[in-house]
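Undergrad: Several structures are given next for inspection.
Where a number appears in this text, it was derived from the coordinates with a stated rule and is not lab data. Predicted model, so just to flag it, every value in this text is computed and none were measured.
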Structure 1
Amino acid sequence: MLKRIILIAGGALLLVAALYLAMLLDTNSLMRYMRSVFNGEVPLEETAGRPEDMYNPLFYFDDPQVTFELRRVFVLHNFSDGYVWIRYSRVIQSPEFDPTSENPDYDLLSSTGSTPSLWRIHKDEDGWHIVDIEERP
C-alpha cells in the first residue's frame, strides 16, 4: 500500500514538473523579445503605446549604452493567459560614456537595482504579449 502511494505521489510530482517546464518553455519567445526591448534593439515604433514601452531605453534616450540583467522568476499560465514574475536590473549610459573620465557618473543616464515586476500576459496567433505590468518597490 505504501509503495502504491509513493508511486502515485511520484507520478503526480513528475506530471506537475512536466507541466511547469512546458509553461516555462512556452514563454521563451516572450523573454527573447523582452531582452531585445531592454537592450534597445527594438524600434520605438514597435513598442509605442504598449506596456513594454517603459523598458525600451529608446523611449528615453537616443542611442544609449545599456547593460542589463533580466531573470524570469516564476511563470503561471493556462497557455492563453497568465503571469510572468521577473527581476531586472539595468544601467543606461550616454553614447559618449567614458569610464576613464574624471566624473563617469555624469554619463550615467539611468540605473535600476534588482527590481521585481509582474507581467500579465496573453497569447494570440502572434504569440505571447504583455497586457499589463505591475512594478514592485
Structure 2
Amino acid sequence: MTGRTLEDSLDELVPRALHGAGPIVREVEAVARSLKEKLKLKPPLIQAGVAFVHAHVKGLASCKAALGVSPCGLEPPPGQDRVYVVFLSLTPEKHQGSGIPAWAKRKLGDEKTLYELRKVQSIEAALGVLGGAP
C-alpha cells in the first residue's frame, strides 16, 4: 500500500474489494468515505500489527475482501500499535455473523505469517504465504 495512514489504505482497498461486484462498484468513493467515518467513531480491531476493518454495505450482493500490506507500517491510530497489514471485509447489509472470517483472524494472527507477509512483493506471493486462503 502506498498510503501513510489506515484511512489512506481504504482508498486503495475498497476498489480492490469491490472490483467485479456489479453496480455497487460505482459507489467505491462513498463506501470508502463511510468506512473512514466509521473509523473515527470506532477504531478497528488491531492485533499484532494487523487491522481488521469490516463494514456492511448496502447494495452488495456477496461478501468481498481485500488485503493490503505496508512493509514499513502505517501511522497508527491514537493509542494503537503500528499497522502492517490491513484486512478489509465488506459484507451485504443483512449479512449475519462477525464480518471477519475466522480463517483471516487465525492466519493473520500468526506472527510468522505476518512476518512473511511484510516481505511479499506480489499478490501471488501473498497468497502463497496465506496458503491460497481461505
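Undergrad: For Cα Rg over 2.2 N^0.38 Å, for residues 48-95 alone, find whichever of 1, 2 sits highest and give me its label. Before the final figure, lay out the partial values.
TA: Values: 1: 1.44; 2: 1.34.
Result for Cα Rg over 2.2 N^0.38 Å, for residues 48-95 alone over 1, 2: largest is 1.
Undergrad: When Kirkwood radius over Cα pairs in Å is computed for each of 1, 2, which one produces 14.9?
TA: Details: 1: 17.1; 2: 14.9.
Structure of origin is 2.
Undergrad: The value 19 for relative contact order in percent (Cα under 8 Å, 6 or more apart) was derived from one model only; which of 1, 2 is it? It would help to have the intermediate numbers written out before the result.
TA: On the way: 1: 19; 2: 25.
Answer by label: 1.
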